[in-house]
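Once you scroll down, you'll see the structures, which are given as structure tokens.
All of the numbers you see were taken from the coordinates with simple rules; none came from a lab. This structure is a prediction, so every number in the text was calculated from the model and none was measured. Cβ atoms are built from the backbone, for glycine too; each structure is taken alone.
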Structure P
């Protein structure tokens with residue numbers, strides 16, 4: 001316990017039998033409760049943690065009857081932590097690729113009420129970039145850019161980093177049943193946090209790579225993630241700028257998008273018409289397409305600027 005706050009660590013356990021004991025043993029003393037979620041692990045990682053619980057009263061083990069994915073396992077841990085009145089919940093993977101020594105730095109902004117959610121950022125360490133496998137570097141770079149736009153957190157990097165901490169207050173704001181249970185979990189968490197106006201901070205830390213294979217696949221990054229991110233992006237825009245609030249960004253969006261789409265569609269139509277009928281479009285016809293596109297882009301850029309300036313921040317009275 002630190003400053004009368006109960007700290008819980010959630011460890012999703014799937015095929016981590018070789019590492020789970022070491023991960024638990026290296027957790028700092030400040031941790032009040034350790035929740036291991038065996039996600040129908042074929043190696044029975046949860047059994048190892050259960051045996052350790054006879055000597056360590058901090059350990060609780062949850063067994064899933066069916067594999068729910070990393071997100072499903074973490075959410076089970078979150079719900080258990082809320083039921084046991086935890087103030088801060090840290091998520092640590094069971095594969096030994098996260099240094100528990102960084103937990104104090106990870107929870108510090110939550111303890112001081114300067115953030116609602118913190119996550120590791122391996123991109124802030126130049127040495128980590130050199131050691132990072134190219135497929136991970138490429139995937140994380142692409143995801144970082146896409147997630148900045150879709151989540152509204154333009155100030156973060158390394159979105160798939162699963163070393164996170166969240167306050168109990170932020171957890172209660174989230175509808176955990178609506179968050180993706182599989183590989184999209186970390187990204188979906190950020191989008192839902194933004195919708196609920198939660199403050200997110202990156203914590204610099206080095207990358208650690210062991211003998212475990214990365215769950216990040218190029219096929220997911222290029223084929224599945226864009227669709228999921230686009231779907232969540234529209235959801236965030238709808239909630240933040242049309243349901244929870246209506247401001248100048250809302251005005252720019254409802255005027256900029258139609259103008260841009262009209263100019264683009266009309267321009268393509270006139271170009272095809274001219275080719276088919278071998279006609280040269282007049283200057284007026286061309287301008288009727290170009291002007292809406294230019295205005296639409298300007299309005300959209302203004303909306304983006306407002307979105308960047310609207311990154312959730314702690315108010316002085318909240319400090």
Structure Q
């Protein structure tokens with residue numbers, strides 16, 4: 001990054017990306033330039049073949065160019081979501097992404113972007129994280145990566161963020177270095193950004209005991225713990241914990257715990273070919289039938305139907 005010259009950023013965006021994650025990284029850059037009145041950043045959107053890509057919610061994003069034609073950049077931001085596991089197996093994608101990585105001073109992965117970067121071998125020996133639902137699988141798949149169960153990680157020119165909020169936090173740090181503390185503050189207030197939220201697992205700012213309980217639940221999906229044990233580890237009584245869930249999240253602790261496990265099951269069904277009985281085991285259900293009943297009760301359809309719909 002050269003003083004006085006705009007920081008050049010290439011966004012490598014792949015099908016299935018999250019609109020929220022991309023906007024959380026790109027919009028603060030636009031705001032920083034507008035508020036400061038200076039072209040602090042310049043960016044372009046790159047896709048694998050230069051064609052438009054579609055987000056997880058169906059939004060079509062036009063590209064400025066192809067990933068294979070990427071020029072040198074100060075920062076390469078890899079944004080991926082649903083489909084990243086399958087995309088990582090494509091030799092053409094890895095070849096193009098590896099070439100772009102070599103030309104970037106810093107490489108950042110957002111949401112499932114770190115999965116693609118790791119598939120290129122570019123996270124070996126470094127700390128990294130990924131979307132919280134995939135942290136365990138990420139660690140199992142990429143043994144050379146020092147996977148951390150945190151909202152973001154920065155290590156030796158490699159940045160990773162597992163959510164939209166933590167992605168914005170990384171970009172605000174970039175803005176702070178380029179334009180100063182006041183500019184970063186002005187941008188953060190524009191987006192009503194609270195740094196504390198980056199420490200919360202998709203639930204916003206919650207009390208410390210509830211935060212501890214949520215982290216315990218997220219780490220014990222495969223072998224669910226009784227509420228009494230979760231409360232004990234969180235440092236409160238079961239009754240106090242139940243009150244915290246009702247007051248701050250509007251649900252019972254048991255309902256929230258089940259939702260976490262069902263969400264993980266849905267992600268595995270959509271993103272992998274793992275048989276349903278093994279998904280059930282990995283999400284703490286006694287059998288595929290038990291998982292199926294719980295999933296239908298919560299979402300009105302079976303996990304098999306969700307998997308078929310995702311396959312088109």
query: Who wins on percent of Cα pairs over 18 Å apart, for residues 91-178 alone among P, Q, i.e. which is largest?
result: P
field: If mean count of other Cβ atoms within 10 Å over residues 59-66 is computed and equals 15.8, the structure in P, Q
entry: P
Among P, Q, structure where Cα extents along the principal axes in Å as derived comes to 84, 45, 39: P
query: One of P, Q was used to calculate relative contact order in percent (Cα under 8 Å, 6 or more apart), giving 17; which?
result: P
- line: Ranked by distance in nm of label points 7 Å out along Cα→Cβ at positions 11 and 275, the structure on top of P, Q with the greatest value is P
